[in-house]
Structure P
C-alpha cells in the first residue's frame with residue numbers, strides 16, 4: 001500500500017493528526033477527522049488491543065496503522081518526531097499514562113507549541129474518580145442520563161454505548177479539537193482539550209436538566225413527554241411482533257395520527273390527561289391489528305410522525321437512506337457515509353480499516369518523514385505486521 005499525505009477530500013484536508021490508539025470514542029473521533037479529510041496516523045502497540053482492530057472495525061477506517069513499542073524510549077522519540085509537524089494529537093489513556101511514556105502535553109509542547117492535545121477519558125483528567133476504571137454505562141449513570149432511559153418503570157435500560165462513548169464522548173472531543181485548532185491558527189498556541197464523557201453527557205442532557213429545573217418534570221421513567229409518559233410519543237407492537245415508533249407531539253400531527261389509525265370520533269383529545277390510559281389502550285389494540293409492513297405503507301411520507309423500527313440489516317436498504325446514500329459499499333463492506341455533508345469539499349471514505357496493528361508501519365512512517373524506518377524495524381522499536 002502506497003501512503004501519500006493530503007489525499008482526503010473533506011474540509012479538513014491538510015490537517016495532520018497523531019492518534020495514540022485506544023478503543024471506542026477515541027477511534028470514533030479520529031474516524032470522523034479522517035472522514036473529513038485530515039491525515040491521521042494511528043499509533044498502536046504491537047499486537048493491538050481488545051476490540052480495536054480487524055478488517056471490519058469501521059472506527060479505524062481512513063488512516064494507516066503503525067505499531068510502536070511505546071515502552072522503548074526510542075519509540076517515544078518517533079512519536080515526538082510525528083508531533084513536530086502535526087496539528088493535533090489524540091489519546092484515550094488513563095490520566096498520567098502519556099506523561100509517563102514521555103508523550104504528555106508538556107513534552108509534546110516542547111517540540112510543537114501550536115499542537116492541540118486531545119484527551120479522551122470517561123471521568124476526566126481530575127476529580128476523585130479520574131484514575132478509576134469505567135465504561136459507557138458507568139459514566140452516564142452518575143450524570144443522571146441513564147436513570148431516565150427506557151420505558152420500564154422498574155429499571156433503566158441502556159442504549160448500547162451510544163449516549164456516553166459517542167454522544168458525550170467522541171462528538172465532544174471532535175468539537176473541542178476543531179475549536180482549539182481554529183484558536184491556534186489565531187494565537188499560534190496549542191492547548192489541551194480535556195474531553196470527559198461525564199462532561200459531554202451532562203451537556204448533551206441539558207434539555208432534561210432544564211425540565212427538572214422547571215419543576216414540572218417527574219424523575220421516573222415513562223412519566224414525561226419524551227419518555228413514553230404520553231401515549232402519542234411511544235412505541236407500539238404490530239401483529240407480527242415488530243414495532244412502530246410514534247412521535248406525534250404537535251396538534252396537527254396528532255390529528256393526522258388519529259385519522260390514519262381510523263380512530264376519529266373514538267380517540268380522546270390530545271390533552272385529556274385523565275383519559276390517557278384509554279387512548280393508549282386504543283393505540284395498542286389498533287397497532288396490533290396489522291403487520292409492521294402494512295403500517296409502514298400507510299404512514300410513510302405522512303405528517304403523523306410514525307416510522308417502523310427496523311434492525312441494522314434492514315436500515316441499510318431503507319428507501320430514504322438508499323436515496324441519500326447514507327450507507328454505501330466501500331472496500332467490500334456496506335458502511336455509513338461520512339457525516340455531515342458539505343456542498344463544496346465533499347468528504348469521502350479513503351482507506352479500509354487495517355487488518356492488523358502495524359499493517360502500514362513502514363509506509364506510514366516514511367510518508368510522515370520519519371528517518372531510519374528500517375533501523376527502527378530491525379531494533380524492534382517499530383513493528384511491521
Structure Q
C-alpha cells in the first residue's frame with residue numbers, strides 16, 4: 001500500500017479529510033459539553049484520528065482511546081444466547097461461507113468439523129453461499145448443541161476480560177458515558193449497553209457518530225447523536241461511502257480480537273493490520289498540522305462544508321484520486337476473514353449488477369463493490385454518468401424502503 005504515500009495523497013488529505021475530521025471532532029466535543037459529558041471514549045479503530053485531534057485541541061474534556069471492535073464485544077455478549085446475540089452473529093456479508101461464519105465465533109478447524117458432522121453439512125466450508133443457502137446453514141448451526149456449548153464457554157471467558165477492561169478504563173465509574181465512532185448501525189453501542197447493564201452500570205451511554213444508516217430497534221434515540229446524516233437522510237446515504245471513510249480513518253494497528261492480562265493490566269490482543277501502518281500515521285500528521293493552522297474549522301456550522309467536500313470525493317472522484325486511494329483494503333465482515341481493495345478492477349457487468357432492476361436478479365452480489373463510485377471512475381465503462389446516477393437512485397430507493 002506504500003504506493004499511495006505521495007504528494008497526491010497528501011493533497012487529497014488536506015483538501016478533503018483534514019477539514020472533515022476536525023469539524024466532526026469539534027461537533028462531538030461541543031455536543032458532549034452541552035450534554036454534561038466529561039469523558040469521551042474514542043473507539044478503536046475508527047476513532048483513532050479524532051482521538052488525536054481532540055487530545056491536541058481540547059483540554060476541557062477527558063479523552064481516552066478505547067480498544068474494542070464489533071468482534072471483541074460481541075464475543076463477550078454471545079453468552080446471553082438470545083435473539084439479539086444470534087442475529088449479530090448470523091448477519092450476512094459479502095463473502096458468505098460456512099468457515100467465515102463460524103470463525104466469527106473463533107472456532108478452529110477441528111471445532112468446525114465437529115459442528116459440520118452434527119448438523120449434516122458435507123459441503124466445502126470455503127464455498128461462497130447464496131443468501132438463502134446461508135440462512136438455512138445459520139439456522140442449523142443455531143440449533144447445534146456443540147456450537148452453543150463452545151460459544152457459551154468462549155463467550156464467558158471473553159466477558160470476564162471485557163468487564164475488567166471496562167472497569168480498568170474508568171467507564172463504569174461515570175454517570176454519563178460518551179463514545180465516539182464513525183457509525184453506521186449503532187450495533188457496537190447497543191452491545192456495549194447490554195454489557196454495562198449486565199455489570200449493573202446504569203450510566204447514560206451517548207454515542208456520537210458521523211452518520212447512521214440504521215440503528216438498533218427499541219433504542220433511545222436521544223442517546224444516538226449523528227452529525228452528517230441519520231437513517232432518514234436518503235439523499236446523503238445514496239452517495240456517501242462509509243467503507244471509504246473507514247479506510248481513511250483507520251488506526252495504524254489491527255482489529256481488536258480480544259483481551260489478555262499483561263503485568264496486572266488488561267490489554268488488547270490485535271490482529272495483523274491489513275493496511276500500511278505508515279499511511280494512518282501520515283494522515284494524523286497532516287491533519288494535526290492542518291488543525292494548528294485552521295482553528296475556525298472547529299465551528300459546528302462548517303458541517304455543510306464537510307458535506308460538500310465528501311460529496312466531491314465520494315460521489316465524483318477524479319481518476320487520479322481513485323488511483324491514489326486504490327491501495328486501501330477493506331472487509332465488511334465482523335470477523336475480517338478476507339479483504340478486498342476499496343477500488344476494484346472489474347468487468348463492466350459487475351457495475352450493472354448493483355443497479356435496479358438488475359439488482360433484483362443478483363441479490364447475492366449485494367454490496368460487492370465497496371466503493372462503487374470510485375470503482376466506476378477507475379473503470380473503462382462507457383456511459384459512466386448512466387451507471388453513476390443509476391446506482392445513486394438505487395441506493396436512495398433502498399434507503400427509502402428501509403425507512404418504511
Structure R
C-alpha cells in the first residue's frame with residue numbers, strides 16, 4: 001500500500017498546480033525541480049518538453065503534463081469515493097497526471113531510466129511535434145491510455161475550420177434564448193461511439209429564428225453547452241440566419257463514420273466541436289493516413305459553399321507487434337488494441353522509428369469532462385506492471 005499511497009499523494013500535489021494546456025509553466029518548473037532533487041540529468045527544450053535521465057537506460061517512460069480543463073478546473077477539488085478519484089464540478093486531470101505521478105515516484109526511487117514529460121499534448125500534440133531531445137532507450141512506454149489494455153496503434157486526426165458566408169434574413173419578434181447545457185460531454189475520440197448527446201447538434205434541432213449561435217468548449221471534447229439567441233413572437237425587427245445556413249449546420253457530420261470490427265473500435269469519426277456564429281470546427285479522426293484523407297474528402301463534400309481550412313493534422317500510429325509488446329502482453333495478460341484517439345506514440349514513432357513502443361495506463365472514465373474519474377486499484381496495477389517490466393528489461397540487457 002505504501003507505493004500506491006505515495007503515487008496518489010504526488011498526484012494530489014500535481015492537481016493543485018495549474019496546468020491547463022497552454023498554461024503549464026508552473027507544472028514544468030515543479031517537474032524540473034523534482035527531477036533535479038533526485039540527481040537526474042535534466043534537459044528542457046523550447047517546446048517545454050522535459051527529459052530526465054539517470055544511468056544507461058533501456059526504457060523510456062513518457063507522459064504529457066498538460067490537462068484538459070473543463071468546469072471549475074484548474075480549481076480542482078478531489079473527491080475519493082468507492083475506490084475512485086474524481087473532482088467536484090471539474091475535470092480531474094488523471095489524463096495524464098496519473099502517468100506523471102507514477103514517473104515522479106519512480107524518479108524518487110532513483111531508477112536508471114529515461115523519463116520524457118511532454119508539453120501541450122491536448123491541444124495538438126505540440127510538445128511531441130516539436131521535440132528536440134534524443135531518446136537513448138531501446139523501448140518506450142507511453143502511460144496515456146485509459147483501460148489497462150496494451151495499445152499498439154492509434155488514430156490520426158485533423159481539425160476542419162469552417163467559415164460560412166454571411167447568410168441572413170429579417171424577421172419581427174422579441175429576443176430570447178434557447179440553451180442546451182449540462183450534457184455529459186466526453187472525449188471526442190474515445191467516447192464518440194458511446195451515443196453521448198452533442199449540445200450543438202441538440203440545439204440545432206430546436207432553433208427556428210436565431211440571431212446568434214455559440215456552442216462547444218474545445219475541439220477535442222463532445223460539446224456540453226450551446227446557446228441560441230432566438231427570436232420569438234413580437235414586433236421588433238431582427239436579422240437572423242436564413243434557412244440555407246441552418247440547413248447547412250444541420251447537415252454537418254457528427255459521430256462514427258466507419259467501424260473496425262477487428263479491433264472493436266471506430267476507424268473514422270467526426271466531432272462537431274465548436275460553433276460561433278458563421279464559424280465552426282469539426283475534429284476528425286481516422287486510424288490510418290488513407291482513412292483520414294477519406295474523412296477530409298467527406299467533410300469537403302458536406303461543406304460546399306463554405307471556406308474550409310484543415311489544420312493541426314497529426315499522424316496515425318500503425319499497429320506493430322514485436323518483442324516489447326509480447327513482453328507486455330505476457331506480463332499483463334491484456335489485449336493488444338488500437339485506440340481511436342491521438343497518442344504521442346504516433347509522432348514519436350516518426351521521430352524514432354527504431355524504438356519499440358507501446359501505450360499502457362490505468363482505468364480512467366470520461367476524460368475531458370466533469371465526470372472524469374480514475375480507479376485507484378488500477379493505478380496500483382499499472383505501477384506494479386511498470387516495475388515488473390523495468391526489472392525484466394534490466395535482467396535481459
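Every read-out reported here was derived from the displayed coordinates using simple, explicitly stated rules and does not represent laboratory data. Remember, predicted model here, so these are calculated numbers, not experimental data. Cβ atoms are built from the backbone, for glycine too; each structure is taken alone.
Taking Cα extents along the principal axes in Å from the coordinates of each of P, Q, R, which one would give 79, 42, 39?
Values: P: 81, 46, 38; Q: 59, 55, 43; R: 79, 42, 39.
Corresponding structure: R.
In this comparison of P, Q, R, the computed figure 31, 23, 18 for Cα extents along the principal axes in Å, for residues 236-307 alone is attributed to P.
When distance in nm of label points 7 Å out along Cα→Cβ at positions 188 and 204 is computed for each of P, Q, R, the one that comes out at 3.9 is P.
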